[in-house]
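All of the numbers you see were taken from the coordinates with simple rules; none came from a lab. Note that the structure is predicted; figures quoted are calculated from it, not measured.
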Structure I
Amino acid sequence: MVDPGARVGAGCKIWHFCHLMPACEIGDDCSLGQNVFVAGGVSMGRGCKVQNNVSLYAGLVIGNHVFIGPSAVFTNVRNPRSAVDRRGAYATTVLHDGVTIGANATIVCGVTLHEYAFVAAGAVVTKDVAAYQLVVGVPARPAGYMSAAGHRLEFDELGRARCPESGERYLLHDGTVSRRDV
């Protein structure tokens, strides 16, 4: 169901049992799998893929070409209680361009996942994730870096790496990864 007031971009595919609330914004060429809920106030860029059984709650800002795996979980209140109305206290969670979130991962509200961050399946993210960083586990911890094409980056002694698929070059300096070919 797409409620009046929901904005859906051109070329989107919305599968069975989805619900898009008023005032949500979905960019062009996105795909929402079965049973996806999108709350009002959620903003999603273009080319995103949201797999089955994902709820995107108010306070979530999603960039372009973000992948959200099946049954990933997002929160929007740090200290929820059934008897306490905290609708005005939603914490903003930001997923920058190119982020990947694996199946059954949990993203606790108020964090930022920077460009091309990669969250492993089942991880629980409680802190910001750096650009190109791979995080795994509960709670999520850094486990390396991934290219924009989704391959592990192996840095040499000078902090240089190359993606085996795209050939793009990366530089690791003071714990920060940057793409050299941009």
Structure II
Amino acid sequence: MQQHTISTTTNDPWHATTILTVRKAGKVVIAGDGQVSLGQTVIKSNAKKVRSLGNGNVIAGFAGATADAFTLFERLESKLEQYPDQLVRSCVELAKDWRTDRYLRRLEAMMLVADKASTLVLTGTGDVLEPENDVMGIGSGGNYALAAARALLDTDFEAEAIVRRAMAVASEICVYTNDNLIVESLASDR
């Protein structure tokens, strides 16, 4: 008789959350849902996956393993202290460490980060990418939120309204995403 094991973890850092960013008309917004899931069970519904960094000059959100993301937040904070007001350089330096350091290489998370000038996606494979059209979604519901946000970009809605509506769409489709949002914003150069 064969035994079947059901895994309650995943190696897919896009799994089990939704983080969305929109930059429009002088504002950049990052939002994340609050759901933490283990397999098919909701462990927590009000986790804070989006926060301010760098003395309030940077906002960031994560998708992936929580402990790994907190480690990355701390590392990014350190890089921002080392390279003040240089988000791109800080992220590139973090990505180098993430890719080459034995410990960091095992971290399973992705991050969206933004300051007044740049929005970036950071991955454990060393990617530091600027999203097209100033919109990006990560996590299991990221593509749903991204599609909804892109559809709303040409409307009169401001960045925060777009993010809130798009995240609502994602929460209605993705079972790993809820409608308990944390939203952070900054003034933008664009």
Structure III
Amino acid sequence: MKKILNPEQIDQIIKDLTIRIISETPPGVDIAAIGIRSRGEILAQRLSAQLSKKLGKDVPSGILDITLYRDDLNSPQGTAQPQVRTTEIGFDIDDKIIILVDDVLYTGRSIRAAMDALIDLGRPKAIKLAVLVDRVGRELPIQADYAGYKTDVEPGKLVQVFLSESDGKDEVVIE
């Protein structure tokens, strides 16, 4: 197991992503952060808090469950019943720039599912993707607009994100 990000680095990435998002968002346009369950939701909450602080106005945060939109839902290799949880978005996404947040971007399949789920909820002005870790190995033509840390991890290895709110510690490791 190799640690690639520690708590201070994760915190700095959130701050850097905040600055980049603000600098690339036109003035007067409403933005919101929506995280993909489960680590993405925590990162979206952290990002939303930083954006709200820097902009001096509320930047709402929501949680998106993509279980029913996954393309591997009925895969013959799947053995477990998927656990469907709630999507919790307490605001209108229409005409907002939605910052879609996930922990790791790898194949692009989860992001594709998330975009399908978001479009079913409304019509955002734009969807921008922010990820903590951008891993080489895309299967779909999806790229992060905002990536904190880029890595090339060999196939068969896992990039594991641990966050204090769910795991008791902040770190990213390769297993």
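Numbers for the structure displayed
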quantity	calculated
Highest-scoring label, criterion being relative contact order in percent (Cα under 8 Å, 6 or more apart), among I, II, III	II
Origin of the value 39, 22, 12, where Cα extents along the principal axes in Å, for residues 18-57 alone was derived from one of I, II, III	II
Structure responsible for 46, 36, 30, with Cα extents along the principal axes in Å calculated and labels I, II, III on offer	III
